[in-house]
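Once you scroll down, you'll see the structures, which are given as structure tokens.
Values in this text are rule-based calculations from the coordinates and carry no lab data. Computed from a predicted model, the values in this text were never measured in an experiment. Cβ atoms are built from the backbone, for glycine too; each structure is taken alone.
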Structure 1
Amino acid sequence: MSTVGLIANPLAGKDVRRFVSAASINSDRNKIEILKRCVLGAVDAGAENILLAHDFRNLSLRAVESLNLGNKIIEMPIETEGNRQDTTRAAEIFKKEKVKAIISLGGDGTQRDLISGWMDAPLLPISTGTNNVFPFMVDPTVAGTAAGLIAADKLEIEKVARQAKVIHVELPNGTKDLALVDVVLVSERLTGSRAVIKPDSIKQVIAAIANPASIGLASIAGRSNPVYFDDDIAISVSCDPDSPQRVTSPIMPGSVSDVGITEIKQIELGATINLEGPGVLAFDGERDFVIGEEEIVKINVLRNGPRVIDPNYAIQTAAANKVFLREE
């Protein structure tokens with residue numbers, strides 16, 4: 001069955017950074033319109049079914065209610081709790097149902113939650129969050145068309161997708177976690193509102209993707225030593241507010257900070273790097289785990305993540321292969 005999975009994080013683009021920076025709010029209405037256009041593009045491209053992940057704001061259901069697509073729409077049997085586990089459980093179901101492409105609306109954190117349920121998912125991420133290093137800024141109809149073509153076997157995913165790097169983290173208690181863009185150690189004692197908003201609190205940034213044109217904590221690494229999606233390395237930047245060496249970085253939308261840095265070091269894929277507490281670890285921009293004095297966190301970066309579908313390249317490839325030409 002040619003099925004496209006569809007999921008939206010209703011909390012993406014609505015965190016505390018709206019109150020302390022110039023970050024905009026991504027409304028429910030905007031996400032519903034994006035979802036609607038994704039569905040229409042996927043169905044027109046040949047997807048037989050759209051598997052909708054439930055969310056506590058019912059964004060997906062509200063998006064399709066006026067489209068009259070009948071049994072093409074399948075509702076995922078899942079109870080939502082309004083937290084990140086909703087996305088992870090949905091990804092597990094997508095994997096079980098063997099969907100051929102997943103369109104995921106959210107920021108870096110949303111995509112991290114998704115791959116926690118399906119590591120090498122066939123993923124087309126659309127930017128609707130605050131930190132958007134990983135997802136694409138793309139027209140939803142184009143994204144839906146790309147996913148639909150893959151679901152309908154009109155395009156081979158291997159030809160239009162690239163496997164992402166993943167930052168693998170082993171916490172002091174033995175728990176395993178991960179990130180797609182960056183893991184950051186900050187000199188705080190609580191996870192609090194989760195977002196990192198104090199530049200002087202940043203102790204170390206480890207980034208798998210460090211684009212100097214991005215917004216967020218990874219921009220510290222990106223403007224110090226850029227590392228891109230296809231580069232088979234990661235980067236570590238140690239920070240100290242008293243250091244004479246500085247880098248100017250937009251760690252939040254509209255908020256440019258002067259960050260002191262003491263060391264820049266490339267990390268080979270598969271190599272292990274240790275972070276030592278105390279502090280709080282932030283994964284893809286969100287504080288998640290408190291580490292104590294002298295506790296050690298082990299980190300390595302591998303290219304074993306999601307197969308990321310490039311929507312623009314997918315459409316270009318389809319056009320080059322005459323996929324859109326039809327006989328009447």
Structure 2
Amino acid sequence: MRITVVCPRFFGYENSITQEIANLGHEVQYIDDRPENTIAMKIVIRLRLNFLLQKKIQKYKKEIIQKILNYNTQMLLIITPEVFTAQMLKDIKQKEKKLSTRLYLWDSVKNKPNSLNLISLVDKAYSFDYQDSQMNKELNYKTLFYETEFKPSKQQKEYDLSFIGTFHSDRISIFYLLNNFKGRVFNHIYIQGRKVKIFRVLSLFPSFKNMIMLFKLGKTKALSKKQVSSVFQRSKAVIDYQHPNQSGFTCRTFEALACGCKLITTNKYIRNASFYDDKFIKVINRDSTEDLSVFINNKITQSEYNEFREKIDCFSIKKWVELLIS
């Protein structure tokens with residue numbers, strides 16, 4: 001089958017998805033949902049200020065349509081679209097009557113409201129966000145995944161607690177939690193470039209304490225997947241601090257658990273998950289300063305780990321892709 005994937009570039013996840021589709025024996029074409037990945041373009045699109053770059057965006061929309069048609073696409077997989085619109089899909093389906101279509105949202109509808117218009121136009125629509133799937137019955141609930149790099153290791157545990165993630169919303173609280181923790185910590189909070197870092201620091205005004213903390217500790221260089229998995233393999237526990245507008249489980253959730261770490265998360269909805277086990281997963285408040293050492297150091301038997309591991313194996317990227325294109 002010839003499959004076209006339309007998806008924004010996001011830390012290489014788009015490459016892993018297309019590679020897994022190819023591994024399953026399909027021909028696959030990837031198209032970036034955005035005309036370019038500059039900071040200016042991302043700001044324009046996310047703040048819905050398309051009129052500022054209207055000529056460039058309209059030209060790119062036509063290019064996307066033409067690439068999909070020229071590839072003789074049999075299945076179109078649209079993932080968390082920002083530029084791709086309902087009208088574009090209608091135009092494509094007018095020319096490709098037999099086109100099979102899938103939509104997957106790895107962000108909440110609240111954060112990406114334009115995606116609502118696509119849901120009724122595709123053959124199958126999925127969301128990682130539990131609340132969105134409950135409010136819209138056309139959205140099938142499907143969690144995210146972990147990639148093949150994330151697996152258990154016998155390496156010695158160098159860190160009691162680790163956090164790796166992008167700075168957003170109220171994630172400044174992470175610094176206080178890690179600073180108060182009495183143990184070995186790895187902290188890498190990423191900000192997309194120096195200019196964005198300056199903007200983020202200034203946005204914390206008038207809290208000079210927060211501004212100084214982010215300026216000192218915020219990193220402008222992202223870690224590779226290999227580096228992230230290596231840190232997790234050497235960590236006892238990992239913190240997941242999801243966006244406050246999301247109820248879905250982040251990839252970080254499954255990456256940490258796949259590496260054999262315990263998970264500490266602010267996502268209360270995880271208590272309803274099929275894989276939830278309070279020996280391996282702890283839910284905390286977003287402004288928590290509680291002592292986490294007891295949870296982290298509680299012993300797990302091999303049989304308990306083996307039983308839990310079987311549940312986590314179901315969330316591999318291979319199984320995720322198989323479902324989406326079935």
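Supply the structure label, taken from 1, 2, corresponding to helix-only ellipticity at 222 nm (-39500 (n - 2.57) for each DSSP H run of 4 or more, over all residues; to 500) with the calculated value -7000.
1
Work out which structure the value 6, 27, 33, 22, 10, 2, 0, 0 belongs to, where P(r) over Cα pairs in 10 Å bins from 0, in percent was derived from one of 1, 2.
Values: 1: 6, 27, 33, 22, 10, 2, 0, 0; 2: 5, 24, 32, 25, 11, 2, 0.
It traces back to 1.
Once Kirkwood radius over Cα pairs in Å, for residues 147-226 alone is calculated for every structure in 1, 2, which label goes with the largest value?
Answer by largest value of Kirkwood radius over Cα pairs in Å, for residues 147-226 alone: 1.
Who wins on relative contact order in percent (Cα under 8 Å, 6 or more apart) among 1, 2, i.e. which is largest?
1
Given 0.97 as the derived value for Rg/Rh (Cα atoms, Kirkwood Rh), for residues 75-186 alone, which of the supplied structures 1, 2 does it correspond to?
Value 0.97 for Rg/Rh (Cα atoms, Kirkwood Rh), for residues 75-186 alone corresponds to 1 out of 1, 2.
If distance in nm of label points 7 Å out along Cα→Cβ at positions 291 and 307 is computed to be 2.9, which of 1, 2 is the source?
2
For the read-out mean count of other Cβ atoms within 10 Å over residues 299-306, a value of 20.2 was computed from one structure; give its label from 1, 2.
1
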